[in-house]
Structure 1
Amino acid sequence: MRITWIGHATFLIENARGEKLLMDPAAPEVGYKSCSVPVNLVTESHQHYDHNYTEGLLGCYNVISEPGHYEYGGFKILGIPSYHDDVKGAKRGNNIIFVVECDNYRLCHLGDLGHELEDSVRDLIGTIDVLMIPVGGNFTIDGKTAAKEAQALAPHVVLPMHYKTSRLSFPLSGVEDFLIYMKQGEKLESSYIDIEGILTGFTVKILKPL
């Protein structure tokens with residue numbers, strides 16, 4: 001399985017069957033490239049332009065934008081309700097956490113999570129191999145809270161997202177605070193990571209935007 005970070009909260013997941021899942025596609029004005037390959041499935045954690053931009057996407061695809069259980073091809077998906085802020089959505093509305101099962105791995109994309117997770121939600125998420133977590137604060141949890149959640153969920157691979165880069169068009173904090181609290185982090189010279197074999201340990205990988 002290959003996971004490509006297009007930028008912001010947008011990830012492209014390609015499974016062993018060649019099926020492609022696009023998560024939280026961002027509009028071009030956010031500052032990153034758009035997905036340029038045909039996709040089979042799209043998930044949207046919430047209806048903001050930096051997470052739900054499907055204009056111009058290629059392929060015959062289905063869109064998942066509500067909580068629930070879904071299955072498309074080689075992807076099994078669970079959408080878990082959460083909030084975009086720490087006042088039960090009163091400021092910024094709802095958010096969906098997506099847990100994806102494919103190729104015998106379990107992935108979790110936290111979307112624009114704005115609060116610490118309740119134990120009941122962590123139980124629903126369950127055991128995770130790869131965690132995609134926002135770390136930039138302002139509109140989501142910040143680096144300190146993100147580190148706490150990453151450690152609580154204890155995946156094998158953590159991919160930080162939704163933080164300030166030179167290409168982002170609006171103010172967020174960088175990835176540095178998150179790495180300080182995590183006390184580790186490997187910056188890769190690649191936009192993608194291949195997940196294969198038996199995963200062990202607990203690592204943070206910082207990808208380059210596509």
Structure 2
Amino acid sequence: MDHRKHHHMERLSSSFGEVIIEGPVPPERLAGYRMHEDLDAFRRPAEQHEALVEIAGLPEGRIVVARLDELIVGYVTFHYPDEMERWSEAGMDDLIELGAVEVANEYRSLGLGKRMIRCAFAGDQLENAIVYTTEYYWHWDLEQSGLNVWEYRSMMERLMKTVDMVWYATDDPEICSHPANCLMVRIGREVPMESIEQFDRIRFRQRFMY
């Protein structure tokens with residue numbers, strides 16, 4: 001598969017100064033940036049920074065950031081599915097996970113999540129891929145946001161719909177373990193039918209066991 005990476009940049013004027021939304025960012029440039037101390041949802045900021053640099057260096061990996069000068073205040077990750085998850089089982093080279101979306105607390109009113117995700121899809125660079133995201137309520141920042149589970153789920157759906165990701169059914173046990181969890185998917189217009197059929201077999205493992 002041709003992993004197209006077309007760098008895209010947008011500038012946003014804000015009360016904090018000019019925020020730059022850009023990506024995919026190459027690892028060597030990403031290494032020169034630093035993380036906002038509030039970006040700790042998944043790991044401590046320094047460890048998360050290392051992980052982002054590592055992902056950016058993968059053939060399929062892409063990192064989009066929102067930054068003030070060299071300070072990263074938000075990021076989105078794209079990479080192949082984790083080997084421990086069912087989505088990796090078919091070894092599909094055109095199935096990409098939209099993994100983490102994180103924005104530092106004080107910058108959440110700027111709509112950076114939407115802008116970063118749109119940036120990732122700019123220039124038709126993911127039209128030859130199936131991009132999916134798994135939304136689990138236990139990853140959501142309900143405390144800081146002040147939202148309940150269903151309000152947060154609705155917010156995440158709206159966020160993903162900005163790039164035409166839609167809800168897809170699955171029998172995955174983790175997703176089925178709570179009604180707020182969901183699978184959202186965008187199938188690029190250049191994806192071949194055999195890849196779509198393969199993805200369907202992964203989504204509904206039980207259906208194909210008999």
Structure 3
Amino acid sequence: MIYRDRIEAGKRLAEKLTEYANRADVLVLALPRGGVPVAFEVARALHAPLDIFLVRKLGVPGHPELAMGAIATGGVRVLNDDVVNYLDVPGEVIDAVAASEQRELERRERLYRGTRPAPDVKGKTVILVDDGLATGSTMRAAAAALRQQKPTRIVVAVPVSAVQTCDEYRMGVDEIICAVTPEPFHAVGLWYKDFSQTTDEEVRHLLELSTSGQANAASNDK
């Protein structure tokens with residue numbers, strides 16, 4: 001299975017999520033940027049609201065590729081205690097890195113969401129969507145951060161994943177749905193004919209389109 005693009009991937013993924021359709025407690029959250037066009041199709045098929053969930057890695061100073069934690073939408077911070085304790089990273093260093101990443105996260109929040117508040121996930125069934133999973137590190141950080149906001153259920157859903165990553169226990173979620181798990185896997189982009197970068201403008205457009213669609217649906221229900 002090679003997807004034509006993220007739109008087709010989202011439509012195929014939605015077929016695996018029909019049990020969550022037309023439910024008032026369901027919220028679809030996309031990991032920007034590549035997850036947004038996938039999640040847009042999922043949300044549309046399930047008749048569920050769409051929003052974004054931003055995650056920023058907290059890299060160890062001097063070794064930015066090594067994550068000592070992450071911050072996410074809603075002011076949530078998750079620390080990797082093993083890394084922090086092993087390297088004896090001082091609290092003030094963690095705070096400084098987190099402050100810098102928080103500024104970037106807030107910039108992206110404003111860029112993508114505008115003045116709309118972050119979604120309230122408490123008591124919701126949240127479907128976290130990305131365009132694929134390789135190591136799954138970003139998704140794990142997102143799930144850990146989201147868990148602190150007390151949703152009832154977290155479902156990770158992706159069109160394609162490395163087989164060893166498609167595991168709800170490793171991911172720390174209630175359910176994980178991977179439409180396909182090809183072997184050998186190598187990289188997410190290999191399973192798309194068009195894997196061009198999703199732009200900031202496309203993210204904003206799809207979120208605005210989804211919001212207006214929800215508003216129209218709400219007015220039609222009255």
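Read-outs throughout are calculated quantities, based only on the coordinates presented, and are distinct from any laboratory measurement. From a predicted model like this one, the values you see are computed outputs, not experimental measurements. Cβ atoms are built from the backbone, for glycine too; each structure is taken alone.
Some observations on this one:
- Origin of the value -7500, where helix-only ellipticity at 222 nm (-39500 (n - 2.57) for each DSSP H run of 4 or more, over all residues; to 500) was derived from one of 1, 2, 3: 2
- Origin of the derived value 1.3 (distance in nm of label points 7 Å out along Cα→Cβ at positions 28 and 116; candidates 1, 2, 3): 3
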